[in-house]
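Coordinate-derived values only; no laboratory data. These numbers were taken from a predicted model, which means no experiment stands behind them. Cβ atoms are built from the backbone, for glycine too; each structure is taken alone.
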Structure 1
Amino acid sequence: MIDWTAFDSLLGTMSDRKIATIAECNHSTISKHRNRLQISAYKIQKKAKPIPIYHRINWQDYEHLLGQIHDTELAKMIGCSPFAIFRRREKYSIPAKKWTAIDWQKYDYLLGRMMDADLAKKIGCSQAIVNIRRNKLGINGLLT
């Protein structure tokens, strides 16, 4: 026989299974007693989901740039994912800015003579693109 005075205050404040573990009885015994007293079952409080950054962006500050600069560059500027930029562009049927081919004839002579990161800034591409081109031509990187 269970001394309910020790457990009645717990009913509805935690799961019937947890109370049953404490009371060393079956959880159905706890459920039946809780229902007899017309106490609602414990419900886990769900944490509110954080608002995605996509919805927190003040788009009025950036909409004029959609399609004018690359999604990845705009995403870095705003601090969101390129996919968020893509979704916003698609919403207004704005085409993506096309990537332009690099005229390597203008820049090949600088490979290995300046840091890849500096050359990438000069060209307007990523450091990885410069690194790939330099390796393709068999040119060693500049040592710092």
Structure 2
Amino acid sequence: MLNAVINEKKEICEKNHIRFVIHVKLPENIDTIELAIALSNLLDNAIEAEQKEQEQEIHLNMEVVDEMFNLIVENHIQNSVLCVNPKLVTSKKNKAEHGLGIPTVREIVNQYQGFLNISEEANNVIVHMVIPLANFAKNR
């Protein structure tokens, strides 16, 4: 599932001339529907944000470090997003159909007893999701 999401988003990035840098090194047993949903939401947000930027680049890093699954999506921003919108509430008019991405990701992270950190550094938004590897077996 994760490969399908990555390939779909890579194609969208190519069509929109967004540089997409991918580093994935994962065991197969953590490829779940929930992770695919979280990854899809995070990449959709990054792609949408990059379409408004001149420097268009997204970095995806997924790997296991010290028995912890790490998913990091990083994208370039010209101006701070968190200063203007710290809760990352959608600015779209139809709020019932939009703004579900980050809450959905938070729900998935909570389901797997992990944590989610959203920060900014050097003109980049960095979303870092961490889930203990042992929790994937508990949720199957």
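Here relative contact order in percent (Cα under 8 Å, 6 or more apart) was derived from just one of the structures 1, 2, and that gives 24; the source is 2.
Using distance in nm of label points 7 Å out along Cα→Cβ at positions 49 and 73 as the calculated read-out, with 3.3 as its value, let me know the right label among 1, 2. Source structure: 1.
Out of 1, 2, which one gives 14.6 for mean count of other Cβ atoms within 10 Å over residues 1-8 as computed from the coordinates? Of the options listed, only 2 reproduces it. Work out the source of 14.7, 43 here, i.e. which of 1, 2 gives that when Rg and Dmax of the Cα atoms in Å is computed. Of the structures listed, the value fits 2. Which structure, out of 1, 2, was FRET efficiency 1/(1 + (r/R0)^6) of positions 33 and 113 (r between Cβ atoms, R0 = 41 Å, to 0.05) calculated from, if the result is 0.00? Derived from 1, not from the others.
Set 1, 2, criterion distance in nm of label points 7 Å out along Cα→Cβ at positions 9 and 57: the highest-scoring structure is 1.
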